[in-house]
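The structures considered in this document are given below.
What follows draws every value from the coordinates through simple rules; no lab data is involved. For clarity, every value in this text was computed on a predicted model and none was experimentally measured. Cβ atoms are built from the backbone, for glycine too; each structure is taken alone.
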Structure P
C-alpha cells in the first residue's frame, strides 16, 4: 500500500505540471488527493490490519491511480485540440516515473485480480525499478533487496564473476566461473572450494572431467569403515577452512567498504560502486603484500649488516 500511495502522489505532481499551461482556460481535473490520503492512513495507521482491510485499501489506491492515469492520458492529448500540455513538458525523472508507475499499476492490478503475491519482474521501488526482491530465508531478513553477486577468490584476490538484480541459482554458474579462470590464467584450477549448494551431481561430474577436486564429502552414504569415514570428515573440514576467506571477503566488503550501504539510485552507478569496491579490496591486498615484502627485505638486509659487523 505504501508503494501505491507513493505512486498516486507522484501522479498528482505530474497532473499539476501538465495542467500549469492550462490555468484559466480549462478546469483542473479532480484527483481526490485528500480523500485518497485518508483512505491510505486508515490502513497504514492500524497496528495489525486484517487481510480484508488491506485488500480494500489496495483496491481504493488502484482506483485512484487508474483515474489519475486516465487524466494524464487526456491531458497529453490536449495538443491536438490546440492547447499546449504535452508530456514533453515533464522533466526527465517525472517522465520516467510515469512509465514505471504504469507498469507498477499493471502488476499490482494483476496480483489483485488473481489474489496472488507473485508477478514476473516485480517492481518494489519507483525510483529504482531495477531492484528486485530476493528471498534469502535468513534469520534477520527473509527477503533482501539489491544486487546479487557471485565472487571468486584466487590467492586472496577477488574476481566479480556475476552481478544481477534478479535472483539466480549459484549452482548453475560454477562451470562458467571455472571457464573464466581458464581464460584468465591459461589452465584449470587444481581444486575449487565451494558452498554446499554448488555440490550437485552435474558440477561434480564436470569437475571430474576437468580433473578438478571439488570440496566437500562425496555424494551417497558415508563409508562403513570408521577410519575411512574419519579421513573423509577431516578432508571436508580442511576444505571448509580453505573456503573461510571468501566468506570473510563478503563481510569485509559490507562492514569496511559499504557494500551494505550503497545509496546510488541508478542501476549503472550502483553496479559501478560494487565493481569499484572489488577493485579497491584488490588494491589493498596488493599494497599489503608489497609492504610485507619491503619489511621482509629490510629485515634480511639488517641481518646481513649485523652479521658483517660481527665478522669485522
Structure Q
C-alpha cells in the first residue's frame, strides 16, 4: 500500500508540473522567442536526464532511432507548442493538448495496424467535435495560427509516442528521452538564424530554468518512478489530467477564463480522449514499465531520498 501510495503521489506530482509548464511558458514567452525558450528549457533539463541515464546505465541510442524521436517529441513538439502559446492562451493550449490520446489512437491504427474499436471511434468523433467547439469563432489570424501550431505540437508528440510504441522493448524509456533532448538543445541553439532572440529580464531566464529543470527533467524521472509502482489501468488515466491542471492554474495564476463554448469543447475533448485511450492505457503503461525495469535501482534511490 505504501509503495502504491508513493507511486500515485509521484504521478500526481508529474502531472501538476507538466500542467504548470503551460502557464510558465506563456509567461516566459512575453519576453523570449519560442526557439529561445525551447533552447533554455531543454538545456536546463539535460543535467537531470543525464544523471538519470548514468544511474540507469541507459544512454546510447542508435542514430536511426535518435533522429525521428528527436525531430518529433523534442524539437517539433516544443517549437510548435511555444509558437502556439505565444498566440493562444495557456488554457486553450492545455485543452488542445488533451487531443493527444486521440491523435495517438489514429496514428496507431494507421501505421501500427492496431484495431479500431467502437470505443476508440467514439472517442475520435467526440474529440473532433470538441476541437471544433474550441476553434469555433476564432476569427483573428493570430489566434487561428496559435491553434494550428498547438495542434501540430500534439501531432509531433503523438508521433513520438507511436514511434516509441513501434520500437517496443528495443529501447528503454530513458534512451528515448535523454539523447533526443541533448540533440534538441543543439538544434535550438541555431534559433537566432530563424528568429531574433531578445534580452529578457533575469526573472524570465530564472523561470525558463525552472521550466527546464522540473518540466523537462524532474517530472520525467518522477513519472517514470510512478508508473513502475501504480497499477497500469490507473496510471494510464493520469496523463489525461494535464489539461485540467493547466486550465486551473491558468485561471489561478494568469486570471484566464474560458467561454462557455470553449469550456464545453474542452470537456468533450477530454471525454473523447478518455474513451480513445482507456482500452489500451493499461497495456501502454505495462510496456513502459517493462522498458524502465532496468532502472528499478535508481527508482528505489529516488524513493528513499
Structure R
C-alpha cells in the first residue's frame, strides 16, 4: 500500500484491509473485484491485482507460506528487487539491502552520494552503502528504521536535522545543503485534460459501466467522454457518442463540475444528467445499477466517488469504511 502512496492515506485503510483479508489463503480465494473494492481510493490498482495474484501463487507453489528466499520472492507477481529485499529483510531477518524513496534520501544525504535519484548508477551506490551498514543481527530493524527516518525526519524539503540521530555523521548536513541530495529529476509538465461524464439515476439507483482495460480495468465508472489533449466541447461530443451507444442521451446543461489529479494530469470534468432506456450491445462494457450503499462498497476509483458526490448520490462528507 505504501508504494506510491503516503502514510497518511494508507493509515486509515491498512487495518480494514487485513480484517477483510486476514491471511494469504483468504486473499487467494477472493474475487478480484472484492480486492479492488477494498483498495478503492488508494490508486495504482495494479498493486491490488498483483497482491491477489501473488497470494494465489504462494498458495499454489509454497503451501500458503510466504517464502523467505529473496530469489523466490522476486518471482512473485508485483515483487521487484526492492519489494523482495524489503520483505526478506524485515520479515525474515535476511541481510538484504532494500531502498525505497525514503531510504534512498537518507543514505544519499548521509554519504553525500552524487548522482540523480532513479538512475541505475545511483541506485547501485545507495544499495552498496545500505549493505555496509546493515547489521548481521536483526537487519530488518535497521531497514525499517531507515524508512521511518526518511518518512518522519529526513523529509524531501526542510529536513529536521536537529532531531536526526544520524546528524553528526551526515555528510549532506556538513555540506550545508542536505536538500541537494539526491538530485531529483524534473517533474513532468502538468497536462490538462477535459472530461465529460453522465449520471443516470432511476428509483434511487445510478447506472455505471465497468472498465474492461487499462490501469482501471475492473473498476466501475460513470459513462465518460475524454478529450486528449482536448477541449470541453470535444469531451461532450465523445460523451454523447458513448451514451448513444447505450441508448442514452445527455441533458444540455452541465449539472456539476469537479477537478481531479492523476499524477501529472489535471482533469476538469463536466457532469451531466442522462436520460433514456439503457441497453447493452454485444462486446460493450458490462453495466450495472448501484444503490448508494452498493456504490460505497464497490470497486470504484476516486473520480467515480467525486462524481457521485457532486450530484448528491453519495454524501459529500462520505468517509468510506472497509
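Quick notes
- Winner on FRET efficiency 1/(1 + (r/R0)^6) of positions 174 and 190 (r between Cβ atoms, R0 = 30 Å, to 0.05) once structures P, Q, R are ranked, highest first: P
- Structure from which 34, 61, 5 was derived, P(r) over Cα pairs in 20 Å bins from 0, in percent, options P, Q, R: Q
- Among P, Q, R, which structure scores highest (criterion: relative contact order in percent (Cα under 8 Å, 6 or more apart)): Q
- Among candidates P, Q, R, the computation of helix-only ellipticity at 222 nm (-39500 (n - 2.57) for each DSSP H run of 4 or more, over all residues; to 500) that gave -11500 used structure R.
- Of structures P, Q, R, the largest value of Rg/Rh (Cα atoms, Kirkwood Rh), for residues 38-157 alone belongs to P.
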